[in-house]
Structure I
Amino acid sequence: MGGDMKMAAAVMAGGRSSRMAGHHKGMLLTPEGVTFTERLAAEMHKFTDLVYISYGDTVQSEAAGCEIVRDMYKGCGPCGGLHAVLTKAGEDGAMAVATAACDMPYATADLYRYLYAHLAGCTDNSDERKNPFDLYDGAVAVIGGRVHPLAAVYSVGAARIFKTQLEEGSLRVRDALAKLRILYVDLEGSVYERMILNINTEEDYEEYLGGRFAPDRSDKQ
């Protein structure tokens with residue numbers, strides 16, 4: 001993925017897991033006995049050696065071969081986490097970062113290859129701009145009109161927009177996306193749709209362990 005372009009990846013694990021009775025979602029176990037965070041990190045290592053785990057105030061755990069990245073703007077939610085990992089990746093010489101929320105237990109490396117392929121497919125062979133990030137700041141997954149900003153591939157250059165949002169006190173990720181050149185990739189009906197599913201509640205987790213968890217389209221936006 002990305003050819004000669006240096007890519008990074010990040011498991012976004014800074015959420016409060018408020019609906020999980022105090023259980024951090026990244027620490028939930030798969031049926032195979034590994035944590036969600038460990039599983040996602042292993043998938044991301046399939047396409048890059050540069051994998052981060054993003055945390056806010058509290059580091060829950062580490063994963064082999066991963067670097068912990070703490071938010072520079074504390075208590076600012078996903079905007080703070082995205083800003084931190086994009087900034088760190090830029091410092092490490094990466095061109096872009098693939099991101100996954102830590103509560104996405106079905107996501108695989110193929111999802112990010114698919115998102116990147118959409119970006120790469122937008123470059124014209126006759127255009128000198130062979131880098132898709134000359135045209136877009138990222139590719140973000142969408143299902144049924146609902147945007148999933150943590151299932152995405154972002155240019156490290158997007159960090160400046162997230163920084164501006166944070167400094168202005170605007171913490172809505174969608175406000176930042178509105179200022180970026182985003183390619184929205186609709187996954188509805190594809191094999192990738194299931195990979196975006198989030199475990200938000202204890203009931204979700206029980207259904208996941210029982211193999212009964214399915215997309216909920218009752219709150220399309």
Structure II
Amino acid sequence: MQAFSRGNTVGSLTQLQHEVLVGSLLGDGTLRRQGNRNALLEVNHCYAQQAYVDWKYGVFSSISHSPPTRRLGNGQRVAYRFTTRSMPVLTKYHDWFYRVAKKIIPNDIELSALGLAVWYMDDGSKSRSSCYLNTQQFQFTDQKRLIELLWKTFRIEGRLNRDKQYQRIRVTTEGTQILHRFVEPFVLPCFRYKLCHDPVTTDPKGKTPTTKG
């Protein structure tokens with residue numbers, strides 16, 4: 001599917017918007033559609049990730065009504081979010097990524113290094129010398145497709161790893177080094193702790209995080 005252009009074209013996304021959108025949809029991004037209305041993109045993260053949401057807003061500001069706002073969520077969670085306008089082009093992405101209101105991985109998906117970085121910033125965690133992509137929301141066949149995509153596109157090796165009753169992708173030690181080389185140019189300062197050269201473990205199942213001395 002192609003619904004983007006390399007410049008600003010009415011009715012399509014820019015190349016940058018396309019790559020960030022694909023990475024977001026692999027992670028925490030949501031396309032919402034009600035009835036016969038066109039779809040919109042919702043970007044919603046915790047308030048501590050304000051800089052990240054502001055960066056995404058900078059990418060999508062040309063198709064958004066208003067900047068991000070702070071919002072009380074469930075329990076004590078404070079969210080920071082924005083939505084784009086409802087647009088036919090986003091409906092195309094909705095049709096590409098959703099089946100019966102459930103997110104899937106399209107057969108013809110392609111992923112750039114920037115898209116991989118957005119996915120990793122959204123849903124990646126580091127555990128000692130390896131890392132995880134928290135793909136628990138996807139079905140088994142979709143997760144296998146993602147593993148194939150990582151290998152085919154970047155030669156990053158991953159395997160399914162059980163996380164309670166779900167599965168997620170564990171990237172091998174060598175694959176983690178490759179992944180980090182691809183994503184490092186794009187990772188925002190607030191997520192540098194997820195990279196190899198930072199000693200902090202971000203996966204809750206890893207050992208107690210170490211801090212920089």
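Readers should treat all values here as calculations from the given coordinates under stated rules, not as data from a laboratory. Because the structure is a prediction, the values reported are computed rather than measured. Cβ atoms are built from the backbone, for glycine too; each structure is taken alone.
Upon calculation of relative contact order in percent (Cα under 8 Å, 6 or more apart) from the atomic coordinates, which of the structures I, II produces 22? Walk me through the numbers on the way to the answer.
Values: I: 22; II: 17.
So the calculation was done on I.
To which of I, II does the computed value 6, 22, 28, 19, 12, 9, 3, 2 (P(r) over Cα pairs in 5 Å bins from 0, in percent, for residues 104-143 alone) belong?
Numbers: I: 6, 22, 28, 19, 12, 9, 3, 2; II: 6, 20, 23, 30, 16, 4, 1.
It was calculated from structure I.
Given that mean count of other Cβ atoms within 10 Å over residues 48-55, derived from a single structure, equals 15.9, which label among I, II identifies that structure?
So the calculation was done on II.
Of structures I, II, which gives 3.8 when distance in nm of label points 7 Å out along Cα→Cβ at positions 88 and 120 is computed from the coordinates? Don't skip to the end; give the middle numbers.
Details: I: 2.6; II: 3.8.
It traces back to II.
Computing helix-only ellipticity at 222 nm (-39500 (n - 2.57) for each DSSP H run of 4 or more, over all residues; to 500) gives -10000 for which of I, II?
Among I, II, the structure yielding -10000 for helix-only ellipticity at 222 nm (-39500 (n - 2.57) for each DSSP H run of 4 or more, over all residues; to 500) is II.
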